[in-house]
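These notes open a run of structures that come right after.
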Structure 1
Amino acid sequence: MKIAEPNTVFVAAPQRRDPKHRRRVALLDLGFRPFYLCGAAFGALALTIWLLVLSGVPLSGDYLLRADPIGWHAHEMVFGFAAAIIVGFLLTAVRAWTGRDTAKGAMLAALALLWLAARVLVWSGPALPAAIVDSAFLPVAALLLLRVLVNAGNRRNYFLAAVLLAFGALNAAFHAFAIDARADLSMRAVYASAGIVVLLVSVIGGRVIPMFTANAIPGFVARRWRIVESTVALVTLAAFFADAFALDGAVVAPLALLACGVHVARMIGWRSYAVRGRPILSILHVAYAWLPLGFALLALSALGWTRVPHSLAMHAFAAGAIGGAIIAMITRTARGHTGRPLVADKRDIACYALVIAAGALRVFGPLAAPAWHSTWIDAAGICWVLAFGLYVAAYAVPLWKPRADGKPD
């Protein structure tokens, strides 16, 4: 602001703001911003569509939804919703780990538009362009991450690019089987891809949950057993891929029980049973607890227990572990990277409660009262839609605006 010299006469004129202080749209500053917002909105929309399909509402679509509605639901929740959140998280995390930009501005916009175009094409078709565009998203994201990791010499995290490439290969396989009208094999690709997502939950959870717990609880020290940490990723993938390849139950069940055991051991070492009173931390432990439960249900299903169908185990992983981990991380990351306190507010807590309710209703409801199966699905779906709809309502403005504290993302 200028100070007037003596005898200076001021004439009213429009004031021009310094360009540094102009309001700007921050949506394309870092990967979590567009992908958390779009991913959460799509998670609510896709479940709404699925509930309409289950209720018998006729919906048009010239590719997957018409040919294989169950396949569309499974594909879009894994390769549409979960993939968007994973890419947004990794673009943000790799920037934090390396200190180098991953994707921003026009490059980030192009990646987000590629994801959005895939969602439209998977709905509308034609099938081949849909398959090509959708199959490109994860490999492109993997190469963007790998470029940054290589330039920064961050070899420890090269595997993340490899995991995204494997995830993308399974997506391409899904489309190939779907176009060939092999719905059984396309679902097998979804089961294997769910294993990839659960692997990421396990690996990233193993890094951040003990750290966040130690930061929040004075004197907390996590116990880690070398045999558990060295085998958890291997047995997690082994159980999922044995199931995806339809191996005999005598193979799947022991692997699933072993995976259940190592995840339980991890949680004992983290003292998850004692974490309470801090919702933004507790939700991480609750989400992780779905992993051993899911593997226990998978083992029972593999052993032929009729009360535990395979879909129930898959939804323990999808609605419970993956949904819980996603809502935990997209609230925590959004709060931290938009300059807000790392304390869950009432809307965050409502999101947590709704996602937990969605998982519990989808899994425990059919176990307790199978005759009400469709009612449990509807109730779970409504909770899910409300949870992610509420997230969008709460975080849309902060994700569009620069950080509240004026710092860079």
Structure 2
Amino acid sequence: MDNFTFYNPTRIVFGKDKTANIGKVTAPWGQRVMLLYGQGSVKKTGILDTVKQSLEQSGITVFECGGVQPNPVLSFAQQAIEAFRADKLDAIVAVGGGSVIDTAKTIAAGVPYDGNVWDFFSGKAKVESAVPVTVVLTLPAAASEMNSGGVITNEQTQQKFNIMGDPLYPKASILDPVNTFSAPLHHSLYGVVDAMVHLLEGYFNTTSHNTALQDRYAEGIIRTLMESASVIKTEPDNYEARSNIMWGATLAFNGLAPCGLGATGFPMHMIEHSLSAIYDVSHGAGLAMILPGWMRYRLLNSPERFARFAHTVFDIQPTADPVADAKQGIVALEKWLGSMDIPANLQQGGIPVAEIPQIAQNAVMLAQKWGLKEYTTDVITEVLQYSAGE
């Protein structure tokens, strides 16, 4: 196990009926808050009313700001930054999934900053301070509720880039599985894939050779996520399955999974960011389109690692040929995605295969930003061709 530093200051309040605690955990951070949410589903379900009531009972004045898109955009965040300043607010309460929370973090970083908030995404500036953010999670996937990162799309440049910084950790996050019952099923399942790929990026790209604990951590969460996804497909209100997905997605990307793995990269996320930036597809669906193809591209680099995945996650019986075992695992993964009605390649996802060169040209910008030197335009094109489908 390689050396590492783990830090995470976010308070998690988990469980049924815990949404009403949002006022209590937000009050220490301000008395005038921006209540940020998406396209209005939290209004229909009553979640927003519960949040507002809790905030007001704690003596907090609420300023609503709705309309965050599923793939959040820079222009919305910039307008919200100006509104936050004009209303002289103290903090942000984000009610939603990763898109809303990432937008909240963008606003939080932008308010005290004199320049363009995009500077943090392009690498021109580092986040030194941010206004406080608290969260009520409604769609598990990104673990933005318990990490210091976020992504947003610059509509003008079609760049979907990320922001990071310790000041962006939410102060507290409410994780109430009941809030996920009403989420569209396909979005819930896409969120499961997002969480799985967060774990698989480190699992397949680790530079360490002594990762037994972290391997089992990833494998166990992935198996639990897949089992729970199969349950909610027929029982969307199953509390235990929803609980496993909600906490499993958080554990997948709150900083614990890569501890001890050494230097790792996020090539699948890097390529997918171009799909959601250009075609506005759901992030989890885009990852599902890339995952099996990327595995086929990469498996010869470490066939034993990919064979292990097949053995432990899909119960493929080991043989003397790890490459063959790994390929069986990829086929099993594709079958599972199909059983969940999740696209397993570009064609199934409606992405024009003829536009692979343009996708690769877009993706290489992020590869360069993230220091993924191996992933040239030609390499990304090859991965996309593996991901094209028949």
Discussion item. To test your reading of the models, identify which of 1, 2 gives -15500 for helix-only ellipticity at 222 nm (-39500 (n - 2.57) for each DSSP H run of 4 or more, over all residues; to 500) when calculated.
Written reply: 2
Item to complete: Assuming 0.55 is FRET efficiency 1/(1 + (r/R0)^6) of positions 85 and 349 (r between Cβ atoms, R0 = 41 Å, to 0.05) as calculated from a single structure, say which of 1, 2 it is.
Response: 2
Worksheet item: Can you say which of 1, 2 returns 1.7 when distance in nm of label points 7 Å out along Cα→Cβ at positions 45 and 381 is computed?
Response: 1
Response to the item:
Ranked by mean count of other Cβ atoms within 10 Å over residues 197-204, the structure on top of 1, 2 with the greatest value is 2
Discussion item. On distance in nm of label points 7 Å out along Cα→Cβ at positions 53 and 357, which of the structures labelled 1, 2 is highest?
Written reply: 2
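A short reminder: the numbers here are calculations on the coordinates, not readings from a lab. Note that this is a predicted model, so its numbers are computed, not measured. Cβ atoms are built from the backbone, for glycine too; each structure is taken alone.
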